[in-house]
Structure P
Amino acid sequence: MNPVEEHVLNTTRRHFFSQSASGLGAAALATLMSTDKTEAATGHRGLPGLPHFESKAKRAIYLFMAGGPSQLDTFDYKPQLKQHFNADLRKMESVTMGQRITTMTSGQKTLPIAPSKYKFQQHGKSGAWISELLPYHAKMSDDLAIIKTVNTEAINHDPAITYICTGHQLPGRASLGSWLSYGLGSANENLPSFVVMTPSWTGRKQAQALFNRLWGSGFLPSEHQGVSLRSSGDPVLFLSNPPGISSAMRRRMLDRLERFNQRTLDRFADPETKTRMEQYEMAFKMQSSVPELADFSGETKETFKSYGPDVNKPGTFAASCLLARRMAERGVQFVQIFHRGWDQHGNVGGDLPNQCRDIDQPCWALIQDLKQRGLLEDTLVVWGGEFGRTVYCQGTLTKENYGRDHHPRNFPVWMSGGGIKPGQIYGETDEFSYNVVENPVHINDLNATILNRLGIDHKRLTFKFQGLDMRLTGVLDHAPVEALFL
């Protein structure tokens, strides 16, 4: 029997009225109870009929630079700005066009233009302009597709990062990784399909908070939420057995608990009961799989050298990138690394070099490592933040230091592998890096592109909730950026 129909028949009248969402339960159990032999043989199964078409990527790694990297100091070279140093952008209405700015700079008497203090050079076949802050990115420019024109409507951190991660500025929606887990399932029975890491950083210490709803499942079944790996102690909280509890004792306890849960499931047909049962089993398997994952002893000296000196420091971005590669090898569907500290409202000259140093070599090493192991062609790697930074200075401006406010109108994202055409630059901004003048890419277009490379039509991956067919990319007319495709 079709698993959805089976669940509807098994749903009791009491549970139907208590939950008021029979469709939610049916869809949840469909992912757990499907018997289609064409689906993944291990781990939880995805939806029938997915992928919608042949996928170019089997997995994705999202390197999220939380706080908003400055495009003007990294990938969007604007040499003509030097002649406008300290000019008041407020007087240039043809550039600003009445666009809103944050309250952090709206009260300044002037908005002085701050050219980048950093040198840029062209690299690779595409002639990509890359800042001196990112020398390893310069070395791999031909591996990257750099999008200069990603844009969003959100202007403050929390709604902006919630928007790009979940497709909506308000909390409560499912995250990108949860949608992938829900739709595609997992080919790994010993590790989660969606893993999150939040490494340390060396830039501005006062960083914006990260909330676990950024990798939450929202209205999707809770088994699809991201599992956060910690940088110290047990990689996952409460994963280790307490003193005096052996693995055999834990197994007996879980077997007995499963019988109790099964009785509850038989009585109420609550899909979240089934989810709990699955999660207990996954936690038991992770007691052996996670320590093995985090054990770098089998890695070569050459690998450690490629990722840089921080790779052996637990909790660093470099260590997280190496873990991401190890997860890719083990069939983890989606890995997201949130690197904080990119919110340079002041002291760009002091903080931004540290942030770039944290991520530059590890990003390069991750791409090369995946490539050498034959994994890059079916692993999509994405790098970017929630918005960009302003061309005008927040606070005091000097030629050696300045601050930059939030700028949602355009910011850079790069992609590599997974069916993305390498060595290209997509989109163009005006001479002030303030507006898009060619090939805009909305964040929903970006998410549609990610889904497409994984074989998903973003318009067809939906979930009925509160009477609506929810989807990651919203209801407006967005589309994958096909110009980026191989």
Structure Q
Amino acid sequence: MKSIEKIELQRLEPSEYKELEELMIKCYPRIIDPAWSKKQVDKLIKLFPEGQVVIKVDGIMVACALAIIIDHKLFEEKHTYLDITANDTFSTHKPDGDTIYGLDLMVHPDYRGLRLGRRLYDYRKELCEELNLRSIVFGGRLPNFHKFDDITAKEYIQKVKSKEVHDPVLNFQLSNDFHVKRVVKNYLPEDQASESYAALLEWSNIYYTKPAKVYKPEKSVVRLGLVQWGMRSYAGWGDLTEQIEYFVDAVSGYRADFCLFPEYVNAPLMAEYNHLSEADAIRELAGYTTRMRDTFADFAISYNINIITGSMPEFEDDVLKNVGYLCKRNGEVEKYEKIHVTPDEVKVWGMKGGSKIKTFDTDAGKIGILICYDVEFPELSRILADEGMDILFVPFLTDTQNGYSRVRNCSMARAIENECYVAVAGSVGNLPKVHNMDISFAQSVVFTPCDFSFPTNGIKAEATPNTEMILMVDVDLDLLKELHEQGAVRTMKDRRHDLYNVALKK
């Protein structure tokens, strides 16, 4: 597969039926007529536009999910697919119903492995929560059931759940937090591989409250995953990136919106160049940066998560900088730079500071990113806050506790003065074979403003010091909006613009 530049999840439009038809041909090669007619698709879009979504990779439609809303009681009794869709007329769709019923989910065979199916399921789950619906339900095929003559459908499902039997469809659905409600006979009579059986699967919305139905178009609660990275010897590129993928997978498994890595995350690769001077070794490490960026970008797409790569050296036009990348789950990649390099980075490596200061728009709020030492300069975060920053991410690397205390205390101050969340993630452990990177000390933390809606000490959560681990934290952006207008103090609103201001020089 060629390199992916952009991946987008969007609503299906009536004008895109021809593309959908081509996708159906790829997904259902044994069906002569299209699985869904244009008339059916147009009606679904009209009835429930949010429920009909597609994924496009570099502009090509490669996955689709179709759904309606029904009353939960409709599937309390035994039913078939034609029962639930009223013979494909969809008159069972109820805008005031309480359950999303999945009609279809298809992924182009050439694009399987990118976890696009999970991305579509995650979208449905978020939609279910936003619409305040009870659950998601659908009938799942059992494509390998026909291979077993001596067991019942119920026994087959139990063997799949206990990992005695592999079923590609049911295994995938179970791994996405769906549970089997019951076995349905004659669900799809034409499904010979499943012998007309289906597993009725359900995902329950734990936030459901009856009877309120409030649709919130913007994401309010954002989940952060901070990687407290262990500095140690690795066998090489493959070993290092395998560990990075392990953490991305773990954080993504908790349905996090962001995964934050620390500064100089790829420093262990310098061990191979320890026979060189420190300045030459860091420049050799810079040779991995493009490859590292592309690897992170692939992980962001595959695991459906926005990744802040920490930082890495970049050598361009005879200038060595400390940079990082925001790899978004839609395929977009944006760069940030360390503005203030430390005296040690200048003296030992000959590094220079960057000049790019900006916020980044994401699908989970507007964010800012400052690398380590930069958080000790309050002007930078104030500029980002003036641009509407909700969360400030600070990847850092400190060797001593006093160095860490500078980063920690300044980050806590930034959260208060800018009325935002600040997430800091650093490295722990030792690199005995890398000069100038011998030891690391860190405790990753998420800081909050100090007001009634937040922890009294301004600490939302913190990791165990000097231990390799991940820290998962939920932050509520709506609380920031309330703070800006109704806080006990309003540091952003009460500034004396008539006396002073902080601004970028053009």
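Since every read-out is calculated from the coordinates, none of them should be taken as a lab result. The shown structure was predicted, so the numbers you read here are calculated from the model rather than taken from an experiment. Cβ atoms are built from the backbone, for glycine too; each structure is taken alone.
Looking at relative contact order in percent (Cα under 8 Å, 6 or more apart) for structures P, Q, the greatest value goes to P. Out of P, Q, which one gives 20.0 for mean count of other Cβ atoms within 10 Å over residues 391-398 as computed from the coordinates? It must be structure P, since only it matches. Starting from the value -0.86, -0.99, -1.11: which structure in P, Q was log10 I(q)/I(0) by the Debye sum over Cα atoms at q = 0.10, 0.11, 0.12 Å⁻¹ calculated from? Here the read-out was taken from Q.
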